[in-house]
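In structure tokens below, several structures.
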Structure P
Amino acid sequence: MNFLCSGCGKCEKNALGWRMVIELDKPGTEIRNTFFLVDEWDEKKAADPNAHSFCSLQCEEQYLAVRHRQLVA
């Protein structure tokens, strides 16, 4: 399985050490809550359709900044 960085587009087969964010819907609304997994890289969780993978902290922070602006707009 290949993992694609949701920030810069980098593609890797082995994403150990990468970061991950899983976005969950709030039922009955258009609101998406963000849940951060900060412990260890989990390939099974990374394959979840709501998971976003990041090759670096910088890519994760850029993604979250954009999502934050979208949620408060």
Structure Q
Amino acid sequence: MVSMSPTVKLLILADIHSNLEAFQAIRNQISFEYGTVDYTVGVGDLVGYAASPNEVCELAKEVLDVCVM
């Protein structure tokens, strides 16, 4: 018999808007407070407004399990 965890840790990120520093900071804070998460989901607005759209997209490719346009 397989034992399953009663909870799943899901991190949902939205409205990053090319802000690489904020993206990294929230990931670090979540990791510090809650440990690892099971799934990381981006729900849109990764780029626009701030200075690091390419870097945000590269980090998103590494860390997001699913991303909605």
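All of the numbers you see were taken from the coordinates with simple rules; none came from a lab. Being a predicted model, the structure only gives us computed values, none of them experimental.
Numbers for the structure displayed
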{"item": "Source structure (of P, Q) for helix-only ellipticity at 222 nm (-39500 (n - 2.57) for each DSSP H run of 4 or more, over all residues; to 500), computed value -8000", "result": "P"}
{"item": "For 36 (relative contact order in percent (Cα under 8 Å, 6 or more apart), calculated) the corresponding structure among P, Q", "result": "P"}
{"item": "For Rg/Rh (Cα atoms, Kirkwood Rh) computed as 0.97, the structure of P, Q it came from", "result": "P"}
